[in-house]
Each structure stands twice: as C-alpha cells, then as structure tokens.
Structure P
Amino acid sequence: MKITHDVLDVAARLKEIDPEYELHFDAETGRFSLRDSRGGIQLIYPYPTVDVRMVYDAERTRIERMQSILKEIESANERAENSYLRAEDNNIKDGLRDAAERYYSGLRRGSR
C-alpha cells in the first residue's frame, strides 16, 4: 500500500530528497519500505509506525554518500577491533597476575 499523506509529512519529505521515492506499507509483514517509482525496494524500515527517522535514514543511505558510509563502517570496525584487542590484552594480564599470585603464595607456604 502506497502512503502519500501522513500526519508527519514523512512521505512528502521523502519526495523532497528524491522525487522517485515512495513510502509503502506491507500489510502482510507489517513493515514500511522506501521504494523507487518503479517499485524497487530502497530500504526496509525497522519502525512500527511512520516516523521522522525514515527521512534521516533515506538521506543517510543515499548513493552519493557511499564513500562517507564506507569510512563510517571502516572506523566502526577499527574501534571494535581495538576494543577487542584491549580486552584480550587485559585478560592476558589478569591471567598472568593470577598465576603469579598463586605461584608466590605457594612459595610462601612452602618455605615455612
């Protein structure tokens, strides 16, 4: 079902981004989608109702922003990898510290 008018003017605001954009609702799945005028799906929205975030998502995922989006993905991946490496390093240090404490604790008990 094509949505042409809504309370928040989301359908009209999507048309401002690209005149080919159409907001649709699929009654079977209960999901909203952004389609081009030929019916091709551009986005499937996770929102249960018409939401102004749909406009933001449509702007943010435009092909013109592809290089910027790829940089965002690379940056997020790098942050995640660094976080993982820090956590792994902390786990190794904690394990070594525990092993050293057990070793020296055993030496102290054995020397009495």
Structure Q
Amino acid sequence: MKAVEKLKKYREAREGEEEFTLPATGVVCRWPKFMNHGRWQKALRLAQGDFARAQVLYIVSNVTFDGGKLTAADFDELLPLEDALSLMAAVFGQQGEPAGKPERPET
C-alpha cells in the first residue's frame, strides 16, 4: 500500500467528532477527530511561533462551544483557567487518555 493510500485510510478511520464537557462551566465542546496538520501549521504561523498562542488559535478555529464559535479574545477573557487547561489537554492530549490531572503513581 502506498503512503498516500495509508494516509487517506487513516483520515477516513477518524471521521466524526470528539466531544468534551468543560468541567467548570458545563459547556460542550466538539472538534473533528482528524486533526489536520495544515490547520496546525496555519495556527503556528498566525501565532508567530508562540506555541501556547498557536494552541488557542487552533482551538478557536476548530472547536465549537455549545454549537457556537469563540474568538481568541473570548477564549482568553471568558474561559476559566480550569476549562482552558482541560480543553487543551482534551484536544492535544494523547488519544484515549482522559483530560485533567494525570494520576500519580503509587509509591
């Protein structure tokens, strides 16, 4: 199987949306399961290399909040820190891992 076919198959297997409810506000967030590399590159360019800002820009361009969109200014002003960090973990965290604080290993 050629690389392009494998990539298309990977993308097709990730059709649909992810969903996450923000812990502090209860707002339901949805975004595509397939994270497009081109969209991430665009966010990085707009953020001029500021990784944290690029994450916010990626989120506001790809995530809906109770069906609506937020601007980057709305995200910065209106989202409580707990919700912002939880959403970033959900969107950018490892697949299959729950958002939020990682559990500490027992000692």
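P, Q: which one has distance in nm of label points 7 Å out along Cα→Cβ at positions 30 and 54, as calculated, at 1.7? Walk me through the intermediate numbers first.
Details: P: 1.7; Q: 2.8.
Label of the originating structure: P.
Which one of P, Q has relative contact order in percent (Cα under 8 Å, 6 or more apart), as calculated from the coordinates, equal to 21?
Derived from Q, not from the others.
Looking across P, Q, the calculation of helix-only ellipticity at 222 nm (-39500 (n - 2.57) for each DSSP H run of 4 or more, over all residues; to 500) that yields -19000 traces back to P. Computing mean count of other Cβ atoms within 10 Å over residues 6-13 for each of P, Q, which one ends up highest? When mean count of other Cβ atoms within 10 Å over residues 6-13 is computed for each of P, Q, structure P gives the biggest number.
Suppose you compute distance in nm of label points 7 Å out along Cα→Cβ at positions 22 and 78 for every structure in P, Q: which one lands on 4.2?
Matching structure: P.
So P(r) over Cα pairs in 10 Å bins from 0, in percent, computed for just one structure, reads 12, 27, 16, 13, 10, 9, 8, 5, 1; which one of P, Q is that? All intermediate terms of the calculation are to be shown ahead of the outcome.
Numbers: P: 12, 27, 16, 13, 10, 9, 8, 5, 1; Q: 13, 42, 31, 12, 2.
Source structure for this number: P.
Every read-out reported here was derived from the displayed coordinates using simple, explicitly stated rules and does not represent laboratory data. Keep in mind it's a predicted model, so treat the numbers as computed, not measured. Cβ atoms are built from the backbone, for glycine too; each structure is taken alone.
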